[in-house]
Structure I
Amino acid sequence: MANLQSQRRAMVHFGKLLHERGYVAATDGNLSVRLDEQSILVTPTGVSKGMMRPQDLLVVDCTGRKLSGARNVSSEIALHLLIYSLRNDVNAIVHAHPVVATGYAAAGITLDTALVSEAFIGLRALPLARYATPGTPELSEAVRSFVCDHEAILMANHGVITYAEDLQHAYMRLELVEHFAMISLVTRLLGQQHPLAPQDLEKLATLCRPKPGFSPYY
């Protein structure tokens, strides 16, 4: 099992970053880390991500049943469980409501135009899942078809979910989503966009093919 106490500290740290940077408000959002094949560390419902303490976090099993912790499990745990079940390479998930990216999701506009090389390398396409009520099985079904082929998903009228091999990279993917959304918004305000050409995307795809020791997130 991953070191539980270090994972608790990491989750509190990134929860504070989410709150400080305005990616969540009040008690919005949730984070999770896969500890082993049978247990997942999750943030509780009803607690500000900027005010969490390590002891506020919960451990649940792979069905979402609480194993330890005094607080209640978020109703959106099913979304996290779906991603873990479909992606063996994913060990951490971040769900938040960054203003600009969520604005795109609320407007029904995808962020799939390749405008800057860094976003293409880190995210490739960013799909928009149809709206479904948060905390319901319908939300899991709305994102299901995107999980295996993407690392971040916009959820219509809701927010963003990102996932990676660890919590740091899942958080950085969320930062990248919001940064790219802001760039996209500026190009719309300026009245023109100049997407990368197909041949340039081909070169970038070649450059970012997995290599020993290579990480596309920095």
Structure II
Amino acid sequence: MNNITLYGRECLIFECGEQPQVLLIQPLGEHERSTIDNEIALIQKTVQVPFVMVALAINDWEKELTPWHDPKLSVRKEVGDHVFETLDHITEHLMPYIFEQYGKLPVVLGGYSLAGLFARWAVSKVECFDAVAAASPSLWIVAWCGFSDAHEVSARYVYLSLGEREEFAKNKAIAQVGNNIRWEYDHLQRTIGVDNCTLEWNPGNHFQDNDKRLARAFAWCVNRLC
């Protein structure tokens, strides 16, 4: 693992095999640092090609990853105003840096929870990502279905997953995630094709096996791209 600071932001770079054939990018929360090594090991066991993973350190999970303000997601008014700073750092700084080191590679953008929402939102805003690995994404955010319906997906492949207990959360806003992810999956099947997207249901609630779920998400995307 190589830890660098790129334009003021910490990046953890994991080179998995010689001559990587695909780039994986994951916004990484402080709470995920203890499981990232196991996640990468699980990906390596499941894919047949070398890859490079870049984990972009996220210091303020809500502020840096939320695409628009939702008072049920955060009472902080600034949340929803800074997501483009994160996206611009990835597209304008991180990706060019990696391409300079390894050559231009297909790119999978992925993450868990809010990072999964960010990844899915990003491919409706820019055209530089080839696949999305969205594990238990926070698609319960207000107005998600309207946004998705109004914006085309630029990625070739989209992976979605959810825990079977997530839609039974006591919080009514969060419980909407089940309906929204079913809607999203149907929408993707119509727009990018049934063979280019999937929805996997996992045992448990939102806080179980995060690294395993995210590893499966990235592996699915890599195996389709390569």
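Please treat every number below as a calculation from the coordinates, not as lab data. Nothing here was measured: the structure is a model prediction, and the numbers come from that model. Cβ atoms are built from the backbone, for glycine too; each structure is taken alone.
Some points to look at:
- Computed 0.30 for FRET efficiency 1/(1 + (r/R0)^6) of positions 61 and 189 (r between Cβ atoms, R0 = 41 Å, to 0.05) - originating structure among I, II: I
- Structure responsible for 24.0, with mean count of other Cβ atoms within 10 Å over residues 21-28 calculated and labels I, II on offer: II
- Computed 17.2 for mean count of other Cβ atoms within 10 Å over residues 5-12 - originating structure among I, II: I
- Entry that produces -12500 once helix-only ellipticity at 222 nm (-39500 (n - 2.57) for each DSSP H run of 4 or more, over all residues; to 500) is calculated, selected from I, II: I
- Ranking I, II by distance in nm of label points 7 Å out along Cα→Cβ at positions 45 and 77, the structure that comes out highest: II
- With distance in nm of label points 7 Å out along Cα→Cβ at positions 157 and 173 computed over the structures I, II, the top value is the one for II, the highest of the group.
- A value of 10.5, 30 for Rg and Dmax of the Cα atoms in Å, for residues 13-52 alone, calculated from one of I, II, originates in structure II.
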